[in-house]
1. Of the structures labelled P, Q, which one yields 3.1 when distance in nm of label points 7 Å out along Cα→Cβ at positions 66 and 98 is computed from its coordinates?
2. Tell me which structure, out of P, Q, gives 15.4 once mean count of other Cβ atoms within 10 Å over residues 58-65 is calculated.
3. Ranked by Cα Rg over 2.2 N^0.38 Å, which of P, Q sits at the highest value?
4. Just checking, which of P, Q has the largest value of relative contact order in percent (Cα under 8 Å, 6 or more apart)?
5. If we compute mean count of other Cβ atoms within 10 Å over residues 130-137 for structures P, Q, which one ends up with the highest value?
6. Using mean count of other Cβ atoms within 10 Å over residues 106-113, single out the structure from P, Q with the greatest value.
Structure P
Amino acid sequence: MKKNFLQSVFALSALSMTLMAAPAMVLAQSAHQPSSVVELYTSQGCSSCPPADRFLGELVQDKDILGLTFAVTYWDYIGWKDTFGSKDNDLRQVGYKQEFGSRYVYTPQMVIDGKDHKVGSDRSGVRSLIENSAGHAQQLPLTWTFSDNKLEVQLPAGEGEATIWLADIDRSNDVDIGRGENTGHKITYHNVVRKLRSLGNWNGNAKTIVLDLAEMRAMGRDGCALIIQKTGQGPIIAALNVEL
């Protein structure tokens, strides 16, 4: 009798804890549409990049700014292989070089809303571009709903054509640099893009996108970002910053 009573108590306690935890699990995932998107092209092997990495850490504190770190690989040869580096990131930066008519790629580079760029450590220059471009990533108003491990995003009807990008994100990563120009430094990287892929196109018609968040969680990601960018890697007209 006593054993059954204790089992009942334990069962009720477990049920109570589950019910209490359920709202917390719901609150742990959220999304918002930022006013601007700032892409930082950086490298762990670049001695001039840490000030820009710190600056991005400050920018992402502003909910209106979606800051993303794209680690490139073309500095790996000087002694330290970037632990987040990706050839896809290299290609994306080259796409901007072509879009802007630049002669070369460089780090640290910050691209604002896919429209313009500055040296990433140029705080006043970057902030000026952000202020001038404010609201550009809200041209296409998005709506969304969560359901368990699914996120459903609705794109309204509009004009033009765009590519829909999905970036899997690590919100914060500390790296101890063992070789190269930043030897001995511990650097924190913010909103690190670990995977970027196209989800197809938006052609001006209303469209619904369904994201399966379970895979991202299983890989240890704690966020993702949806970017709607005019075809040809042009200006960004909408974005969604998702917390997992």
Structure Q
Amino acid sequence: MDIQAELISIGNELLSGQTLNTHGRDLGEALATLGLRLSRDTTIPDEVPTIGSSVEEALDRVNLVFVSGGLGPTVDDITRDALSELFGQKIIVHQPTVEHLKGWYEQRGRAMTIAATRQAQVLERATALFNSVGAAPGQRLELADGKVLFVLPGPPNEFNAILREEIMPWLQVRYADIKPDYVRYVRTKGIGESDIVTILENDNFQPLEVDLGFYPGKGKVKIRVSAPAENKAYVKEAEQTLRKLLAGHLDLFE
């Protein structure tokens, strides 16, 4: 079963280069451990029509959609409004989050303002996901067709905390019958991608049932060898062949 996900990151600050977006890397890596696949990573501006159309189109394509950003207390935090309009759901105040926010502000010696309570707003049919390191909760919205929308705050520490503590355990149960790909790596140094490809082509290296990925950087190339868990033997065979063909260029300190 191929369960695909898409990530939609929202924020003008991402598109202007003011903020580095690491969510795609973190989400893709996390999902892969469960055998799920991040198939698209899109960044869009803070615009209600764009948010709505992007989420709608993503849900047409995949089973899981993750949206990040736009859940704060300021006027440009419009993700909730856009999703409320898209799904025809009211925005309500999640009272447990209000209580959490009161303590959160008190610990920092600050008074919670009316504007701050905006961070406790969620879609009426969404499940609030506790944010252990920040203010706004995440949200999980299970749709009638079995597809699921996750809404997360934009700050990386908050995004990753909710992903790790709330979303991953839920996905692990929901997709317990899916196994992650079996993956091995062969690391080389002192040889470029084109030279590696030439060596492999000269030996007519065409492994069966295996996917190869080449990741160069800092004078080294990491070769990823992967396949579904049931094809583990093919991965091992391909790895052994690669190590034999590239014996003079292996990174012995991998």
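Each reported figure results from applying straightforward, stated rules to the coordinates on display, with no laboratory input. This one's a predicted model, so the numbers in the text were calculated from it and none came from an experiment. Cβ atoms are built from the backbone, for glycine too; each structure is taken alone.
1. Q
2. Going label by label, the one that fits is P.
3. Largest calculated value belongs to Q.
4. The structure with the largest value is P.
5. That would be structure Q.
6. Greatest value across P, Q: structure P.
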